[in-house]
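Input: structures, listed below.
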Structure 1
Amino acid sequence: MTSTYSKDPEAIARLSPRQYQVTQEAATEPAFNNEFWDHKEAGLYVDIVSGEPLFTSTKKFESGCGWPSFTAPIEPANVVEEVDRTHGMLRTEVRSSHGDSHLGHVFNDGPRDQGGLRYCINSAALRFVPYEDLEAEGYGEYKRLFDNPTTTQEVAR
């Protein structure tokens with residue numbers, strides 16, 4: 001993609017209070033009470049602040065945790081992992097590379113046949129771009145990821 005992604009002050013100014021708390025203050029939204037935890041439509045999930053592509057519906061799975069869960073990022077360079085020692089736990093935080101948004105955490109309890117990772121992501125950090133809008137919104141290069149019928153299956157579990 002030819003676009004340059006960055007932390008956009010105008011996008012930050014448009015965030016809802018929950019979106020701001022999650023992306024800018026590393027908060028966590030409530031489980032099972034967020035926009036995408038059970039979302040099944042085909043498309044791309046991008047950073048709500050920078051627009052950088054993060055995950056696709058083809059890598060989304062039902063983990064039962066109450067947040068959107070993915071097996072892998074679409075562009076590994078757009079996701080940064082950092083040690084998180086908050087709340088008396090040792091976890092791996094996931095942030096967007098260009099927007100520096102807090103996205104969620106990654107855990108080692110994902111589907112073994114798909115790498116074993118579970119990217120547990122806050123819906124409030126994401127904007128969903130439906131498959132049919134990818135071209136119009138400048139993400140047309142990602143349509144190829146949906147061409148294989150075995151990868152376009154919606155949540156398999």
Structure 2
Amino acid sequence: MGAKPANFTIDIGIGEKDRKAIAKGLSALLADSYSLYLMTHNFHWNVKGPMFNTLHTMFMAQYTEQWAALDLIAERIRALGEPAPGTYKEFSKLTSIEEVSGTPKAMDMVRLLVKAQEATAKTARKLFPLVEKACDQPTADLLTQRQDVHEKTAWMLRSLLEE
């Protein structure tokens with residue numbers, strides 16, 4: 001009979017309670033990010049009208065960036081010692097983004113994406129006080145990067161709605 005593997009305690013300078021709380025907040029960010037990814041990809045597939053080419057291309061760039069971010073968020077949750085959510089059922093419980101029914105018109109897609117980008121930025125921002133208190137610089141860096149992307153993307157989408 002082989003030796004039982006050692007159960008190593010995580011000792012990265014962040015207490016277990018804070019690690020769990022940060023991972024919980026990151027799980028909400030992951031759920032919002034996945035919901036945003038799915039919405040953006042859906043709109044990429046289904047957009048039509050005079051702005052088709054512009055929006056189709058823009059949405060593809062956005063969902064591609066979002067897809068890469070999902071892995072970064074999930075891996076940070078794992079680095080903190082917690083399981084990352086990864087099912088539609090879990091995401092639907094954790095997300096602050098409402099699922100879209102039907103196929104909206106192109107400019108309604110833009111409006112919905114502005115709201116979803118802003119919601120995701122707010123989810124990231126809410127976690128900052130805990131992350132700063134725990135001196136969790138890797139998570140703070142991730143949150144800063146995600147906020148920058150979501151706020152900039154929301155601005156770019158919002159500019160399409162101005163006359």
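Quick note: the coordinates plus some simple rules give every number you see, no bench work behind them. Values in this document were obtained by computation on a predicted structure and should not be read as measured data. Cβ atoms are built from the backbone, for glycine too; each structure is taken alone.
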Structure responsible for 31, with relative contact order in percent (Cα under 8 Å, 6 or more apart) calculated and labels 1, 2 on offer: 2
Among 1, 2, which structure scores highest (criterion: FRET efficiency 1/(1 + (r/R0)^6) of positions 12 and 100 (r between Cβ atoms, R0 = 25 Å, to 0.05)): 1
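From which structure (1, 2) was Cα extents along the principal axes in Å calculated, if the value obtained is 66, 39, 23?
For Cα extents along the principal axes in Å, the value 66, 39, 23 is produced by structure 2.
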Parent structure of the calculated result -2000, given that helix-only ellipticity at 222 nm (-39500 (n - 2.57) for each DSSP H run of 4 or more, over all residues; to 500) is the read-out and 1, 2 the choices: 1
Structure responsible for 20.4, with mean count of other Cβ atoms within 10 Å over residues 20-27 calculated and labels 1, 2 on offer: 2
